[in-house]
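Peer 1: Read through the structures below before going on.
Just so you know, all these numbers are worked out from the coordinates, no wet-lab data involved. None of these values were measured; they are calculated from a predicted model. Cβ atoms are built from the backbone, for glycine too; each structure is taken alone.
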Structure P
Amino acid sequence: MKLIDHRRPLVLVFILLLIVSSCAPPATSNKPNIILINIDDLGWKDLSFMGSSYYETPNIDALAAQGMVFDQAYAASANCAPSRASIVTGKWATRHHIYTVANSDRGAAKDRKLIPIQNTVILDKNIKNIFQKLKDHGYTNLHAGKWHLSEDPLEYGIDINIGGGRFGRPGSYYPPYSKNGIEINIESGKNEYLTDLVMENTLSALDNLSEPFFLHYAPYAVHTPINAVDSLLYKYENKQPYQGQKNPMYATMIDNLDRNIGLLVEKLKDLNLFDNSFIIFTSDNGGYYGKITMQKPLRAGKGSYYEGGIRVPFFFLWKNKISPQRNTETPISHLDIFPTIMELLGDGSLDKEMDGNSLLPLLKEGTPLAERSFFWHFPIYLQGYDIKDNENRDALFRTRPGSVIRKGDWKLHYFFEDNEVELYNLKEDIGERNDRTHTDSLKRKELILALESWWDNNKAPIPTQRNPLYIEP
């Protein structure tokens, strides 16, 4: 007589449980993964979802359609290093003292009336930054691409660095990538074009990254040099221009960037990470002006504190948490990124040290933000690109020493060389063409008083020393 083996059903159940568990998606962290996509020099209208009919960005457009897009979004500064320093610290430039790239006395000495404030080029390690705070909350920090704030990003709480260093641009997007003998430290792979290679390394890192993680994806693209992706030129060489956008080489760089962001999204979905990811997309400053691209109807471009130099594409995406919509009325800033992430984690320890506001109530609940003023301070000189074709205050400089305040619909530029101002109503005049200094004297006085108060409260350094090499024109 054969005995019944009562263990067999238990064994079968155990095997079935193993099979089911092996097919189930991996458990995700309660904390969302955070992905900050910070493109280099991408202009306000350098994307098709922002209105361009020349550039083709279907992958970025698809991401934006799932999130909250802000039309009135600002960079913390008009060029790379100070903007990036403000993003990772949540502080105005007056507090981290990085005002520009390299030296602050750029341009011919004979044309500079004042001695500018000395610039800082290395981010102070004693300032608490976003990577350190996220590390405190158990995040693994991955940086990919442009760093530009020190020699070694690993000294700032970053765990994995892909291609980041002190340099702000490559010598070429093709090997060996070096600039002035400085190598970009990045693993070689099947791709050669630098934007492709940075993403290739990023995707490989994601395969082995523990959750929760913070990905700071900051490609060198689309900063100069303008190196075409040859296989894409055919799409743009005979394409109809759009409001001054007509450079096919630059268009291929944007197209290639869009393809790589599509690969990132695909990877996140393949790893079942997309739904639990809080995604931020922006650019470090306004776009180029002139032969490379245009941001019409905005005035000027990168390096200028007219709207073309500081207004940027900006959106937030968090599936099933942020309702897809377009916000056309609310001004926001790079300075809001750090406090938004801190509120997301329930951490208020730095609230009094932040110069921006959390956007989380607006993003999740639609709660309007209280009206506030925005400030930019640049006690430095930044030479012009093309003295024959520009929209700056004068042809020689994109920036002369000064400050800017935006309050409500009004924006005032204050220039330290001559204590003159320009006043614009952005709601009526987004292109800053109609100076209202003499017709709206009460508004001018109000904004100057607010700016002076901000200088005092933030110990803003103001250049006053005359330059002995200056030659009166």
Structure Q
Amino acid sequence: MAQYETVIGLEVHIELRTRTKIFCDSTTEFGGEPNTHVCPVCLGLPGVLPVVNKKVVEYAIRAALALNCQVAGFSKFDRKNYYYPDMPKNYQISQYDLPIAEHGYLDIQTDDGEKRIGITRLHMEEDTGKLVHQGTITTTPYSLVDYNRAGVPLIEIVSEPDLRSPEEARRYIEKLKAIIQYTGVSDCKMEEGSLRCDANISIRPVGSDTFGTKTEIKNLNSFKALFKALSYEVERQADVLEEGGRIVQETRTWDEGKGVTLSMRSKEHAHDYRYLPEPDLVPLVIDKEWVEDIRNSLPELPDARRERYVKEYDLPDYDAAVLTNTKELADYFEACVAACPNAKTVSNWVMGDLSRLLNAGAMEITECRVKPAQLASLLLLIDKGTISGKIAKSVFEEMFSSGKDAEVIVKEKGLVQISDESAIEAVVDQILSGNPRSVEDYRAGKERALGFLVGQVMKLTKGKANPELVNRLLKKKL
């Protein structure tokens, strides 16, 4: 691969979190019994007319501004014609030559520093339905169609071919997801199809300015799938060229089980869709004042929040980047710091024990039973010397599983730290008299003996002795 350069562009489809669909008042709620979230409009029945959902336009503008795009004062909807069973009208209402926004960008961090990725366009369109395939190789296969998703509003975000590796592509879509979530226009739940990605990929000789023949990989719905599919496709294309073959422009799909991309069909061109202006919808004329009102309502976005965390909380860049990766995690962190001002301590717990338990349970921060105020209370118990850091970790695990307050668990289990010097001194004397060999080892310069003696004191006190006091008394007596 040293002689080839990879060229990648992504087309990201994001479902907007409006209450109703883009051209009718059917619900956008996820799930439901098949074909129950539908009406004559989104089913494309004769005699009906679409009406644009203003909130969809607002959300599209909101996302475009967050991605540094130029919002068009004039745009229109088009019919994209092609036959597919999950398209009730046999065409999709989308935007072609006059999208709502163009010429944006976002910055990603690479191993070589910050890199700017161009965004060609952002446009609005309606989602399709969903096919559910039935049958096996030993029975007659057939497909069922669920139109609940048909008409759910989408924005499609098309990047420039500026990505040069599967890793850059993964970082781009992670950053894009974070920005969109911050704006509030979508939940971006990839497992529910709220964010899906098509990837265009080609390779060319290093130093060449001419693009190679590209293939498109459809419907990648996880960061892992995107990375693995692109990595496989790079190797596949290189093998084809090395063997004297020719790359065919086509649409491919990712087979997760086999770990390969598979050919689906020859790649469509724009003229294949027979685009024409949507005759049932008037063009959109966007008022500049409305755009500025939306711009002024944007929240603090990930990059700005990360920079603030470094300056305001004196956090390392790494901590700030992790904490601001999702708005929910950043909100959780800030709520903790409001009650426990030691930002670095809070960061360590959020990035450490909290993230570990969330990952183990495959949970989101919004599902966590431990509220920010509860975590802050636990950390304050450590600061006051009520419990040790070691005991706090076991208390936190109990809090995570039960949702109980730290004070309640400490009281129920009798975990209050022993900080009475005379009580600890009595235990220290007992341990020293019972371990003369370790005492001699320490006096002979073997520092490890001190750790053993500390451990024995902690064991005898069931971990409740104040570790700082234990160390001080041991060293004094030794």
Structure R
Amino acid sequence: METAPPELIAKYEAVIGLEVHVQLATRTKIFCGCPTSFGAAPNSNVCPVCLGLPGALPVLSREAVDLAIKGSLALNCKVARQSRFARKNYFYPDLPKGYQISQFDEPLAEHGWVDIVVDGKHKRVGVTRVHMEDDAGKSQHEGFRDSASYTYVDLNRSGTPLIEIVSEPEMRSSDEAFAYVTELKQAIQFMDVSTCDMEKGHLRCDANVSVRPWGQSEFGTKVEVKNVNSFRFLKLAIEYEIARQVAVIEGGGKIFQETRLYNPDTGVTVGMRSKEQAHDYRYFPEPDLVPLRVSEKWESEARASMPELPSLRRARFVESYGLREYDADVLTASRASADYFEEVVRTSGEPKLAANWVMGDLAGMLKPLGKEIGESPVAAKHLGELVAMVAKKELTGPMAKDVLAKMFESGDSPAVIAQREGLQTISDTGAIEKIIDEVMAANPKQVEGYKAGKVTLIGFFAGQVMKATRGQANPQVVQELLKAKLS
């Protein structure tokens, strides 16, 4: 499909809304006691309820509601005192009941927002609603290019608890959509509402995209791009869809409301079904479940158990610790990294130095191994002790890097390693003066050169002293004594 060039795209404004499905981090499914563990043998985590067998009745999980409430509050939504489940009817091979239990006209929460920053500009994107539902199973297709083809149905995922988060159509670029889902994912993860692991299907995203000429108030015809499985692909899919729709309109064609799929191999969206083929879900109230009532006490207890939101934590890191906004963004990329950093700060009392060691040296050692900071063999308390030793000049920079490498291997504290390896800083002026005298005696021409005005030679002498002390001499003391001796 031909796409429009940038100069034509610039004539149009994109209108984007997102529907994000998040799997709640419960131990069991939403309406039965089957486990939600990932990777089990196909069709092993099932029972009469999630198989949709006759006579099996659903029982709502309180744990799922707790997490759904926290997720709603994290997105600044107002939790309804009463919500109601409904049957969403459609046929698909991996939907054994022939309907999905969801919420329709009475959702759990509404009227929230997510604050984003794109190109230095702040914007608030509205969240229309958050509602609960159970997931369908999973179909796996095989051999469709061969003479024989097969579809396998795994119902382990059937009945896992979801919240669907529907945004207002207020995003105007792929960058804003990317920022929105990134901020949303971060908030959900910080609350421990979901792992949001996209590889395991714990977060899935559908994008509604339309275009309209700049200045036009009414929306264009929207196209839904379904089940995009990474944020990068979401951005690329939206960009392609905008360019495709502009090309169709500029070529005299018409956009039809349809559902499309994004192919990451080709970078294009492909039609899945048109409006004429869209499902009529025939919603009606779920007769086997009473209305869900969330009291003020229940909501207050959920709110009290929530940790600090990532946006508030970022702001606090900047204000209280004096960090740059970029550093605060990196350190709050996950709750684990934010918690780790704060433990380092509590131990060392040096926030800026701590940020440098966490984001720099430690991150550089973890990345080649594919490890997250929560898997670090260096305990946050131990890294804080190392940072404190550097701040007190008990270790030089090179010595500290050497100690950190040994901490990474052994898990020992920096004090233990420094003592074992003899890596304490030498600050004794008498001992350093003796070494300086020996260096000066061995390099008379350089001494004459310094006294003749080549003051940069002090770096040469400092290097010789550090070499003689195996890097253990206190650099500040060395500089001060050298200046006095050479003068």
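Peer 1: Given 0.85 as the derived value for FRET efficiency 1/(1 + (r/R0)^6) of positions 133 and 333 (r between Cβ atoms, R0 = 25 Å, to 0.05), which of the supplied structures P, Q, R does it correspond to? All intermediate terms of the calculation are to be shown ahead of the outcome.
Peer 2: Working: P: 0.85; Q: 0.05; R: 0.30.
Computed on structure P.
Peer 1: Which structure, out of P, Q, R, was distance in nm of label points 7 Å out along Cα→Cβ at positions 109 and 197 derived from, given a value of 3.9?
Peer 2: Values: P: 3.9; Q: 1.8; R: 2.4.
Corresponding structure: P.
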